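Trainee: Following this line, the structures themselves.
Bear in mind that the values in this text are calculations on the coordinates, not laboratory data. Small disclaimer: the values here were computed from a predicted structure and weren't measured. Cβ atoms are built from the backbone, for glycine too; each structure is taken alone.
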Structure I
Amino acid sequence: MVLAKNGMVATSHPLAAQVGLQILQDGGNAVDAAIAVNAMLGLVEPMSCGIGGDLFVIHWDAKTQKLYGLNASGRSPFSLNRDVFREKKLDQIPIDGPLSWSVPGCVDGWSVLQERFGKQDFKTVLAPAIHYGKEGVPVPEVIASYWKGGEKAFEKWPDSADTYLIDGKAPRFGEVFKNPRLAATYQTLADKGRDAFYKGAIAEEIVKFSEAHGGYFQRKDLEEHTSTWVEPVSTNYRGYEVYE
C-alpha cells in the first residue's frame, strides 16, 4: 500500500511516474501530470502508447464535484466506407495495415483536456518527454522483451524500423533508446499547439505516408477531427459505483 498526503502517480514505467510526480511538485495538477506521463510512455513504451493512437479520459473535477468523460478516439477516413471492404471481399476490418488506420485522436484529447482542466501549458508538460527523447532512456527488461517480440513486424515498415530499432535490432535490456523524431514532434506541439498536428506539416506527412501505402487519409480527415465530452456510464458493484 502506498500513502501520500498531496498526490501520487502510478504508471507502468518508473521514469514516467517520476515525470508525473515532478509536474505535481512544480505546481501542476492531475491533468498536467497525466499528459506529461502519457507523452513519456509514448517514448519509453512505444508498443503500448503513442500520439498515433487514441485517448480516453475519466476526470473527477473537485471544483464542480462532477465526473467528466472524454472520448478522444479518431474516426475512420471519410473515403473509407463499406463499399471499399466489399470490393476487397473483406467482412471485417484488418487488425493492421492501411485499412485499420483511423485519425489519431490523442493530441486533440490532450489539448481539449488541458484547455478545460489543466494549469500548465504544452511547453511545460511536454518538456520532460522532449528532453528524454533527445538524451535517451535505458530500456527495462520487460519492455525489451516486448520490443523483441514485435521486431519482425518492422520488416515491412522501414521508416518505423529506422525510428524504433537500433542497428536493425530491437533495443536490448539496458540499452539506451533515443527518439529524436518524437522529441521534434513534441517540440512542434509545444511551440504551435494541436493545430500543428491536424492542420500543419505533421498532418501533411500523415496524409503523404497514407497515400504512399494504400491508405485513405485526406487532409480534411485530420482538419475536421474533434474530441467529444461524454457522460460516463456506470454500474453498482457491491455497493460501489463503478464508472467507465
Structure II
Amino acid sequence: MTLFTTLDWLAIGLYLAFALGIGTYLAKRAGQSTEEFYLAGRTLPWWMAGTSLVATSFAADTPLVVTGWVRSAGISQNWLWWGMAVGGVLSFVVLAGWWRRLEVTTDAEFIERRYSGKPARFLRGFYGAYHALITNTIVLTWVLLAMVKVVRVVLQLPDTSWDIWIVGTGLVLALTYSFMSGLWGVVVTDFFQFFLALFGALALAWAASDALGGLAAAQENFRSLSQATTSFYP
C-alpha cells in the first residue's frame, strides 16, 4: 500500500522550500553581527520566543516517547513531561527578565561574570563539557532516532540501510537554514512548525478515534483498563 500521494510530496516540498526560503531571506540580517546571529539582535518578541521553546519540545520524539510511557505505565506517566512544562514556564517567567538585563550571550559568559578564580574556570569547563559531550549527544540521538523511526514507516523503507540517508538529509536541510539565518531563522521556522505539528496531532487523534469506532468505543475500552493504568496521579 502506498501511503504518499503526489499531493503529499508537494506539501513536503513546499515546506522544505519555505524553510530554505526563510534562511535565504534572513541571511543578510543574521550576518550583520554576532549578536544578530546568535541573539536575533535582542529584539525577538516574547511570543515568538515562547512558541519556539514549545516547538523545540514538540519534535517527532515527543509523541513517541509520551505514548510509550502511557501505554506501558498508565496515564500518570504524563506527569514526567507536565512537570518539565511547568518548570519551563516558571524559568521563562522568573529568569528570562534577569537574563535579558545581564545582556550575556551564553551560559558560560554568565558564569564568568558571576564567579571568579579557579573554581569558576573549572565550573565553566565542566558545564561546557557536560552539555556538549553528554546532554547534547543524548538529545540529538534521541530526536534523530525518532525522526528515523517516523520516516522509515511513512516512506515504507524496507530496512535500516536508509537510516544514514534519512539522518544526513535532515541534518543538511536543518543546518543549512540555521547557518544562513541564525536565531531568527530557527525561531521563525519553529513558529510555523509548532502549528503544523499541533493541527497535525489533532487530526491524527481524530483519525485514531475514528479507527477505534469513535469516542464511545474508546471510553468503553478505557473502562476495561486497571485502576493503576487510568489513575491521573502516580
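Trainee: Computing Cα extents along the principal axes in Å gives 62, 46, 35 for which of I, II?
Mentor: Details: I: 57, 42, 41; II: 62, 46, 35.
The structure behind it is II.
Trainee: Work out the source of 44 here, i.e. which of I, II gives that when relative contact order in percent (Cα under 8 Å, 6 or more apart) is computed. Walk me through the intermediate numbers first.
Mentor: Details: I: 22; II: 44.
Corresponding structure: II.
Trainee: Out of I, II, which one gives -26000 for helix-only ellipticity at 222 nm (-39500 (n - 2.57) for each DSSP H run of 4 or more, over all residues; to 500) as computed from the coordinates? Could the numbers behind the result be given before it?
Mentor: Numbers: I: -13000; II: -26000.
It traces back to II.
Trainee: Output the label of whichever structure in I, II has the greatest value of mean count of other Cβ atoms within 10 Å over residues 16-23.
Mentor: I
Trainee: If you rank structures I, II by mean count of other Cβ atoms within 10 Å over residues 96-103, which sits at the top with the largest value?
Mentor: Numbers: I: 16.2; II: 10.9.
Sorting by mean count of other Cβ atoms within 10 Å over residues 96-103 in descending order puts I first.
Trainee: Mean count of other Cβ atoms within 10 Å over residues 168-175 computed as 15.1: which structure among I, II? Provide the component values of the computation, followed by the final result.
Mentor: Numbers: I: 15.1; II: 12.6.
It was calculated from structure I.
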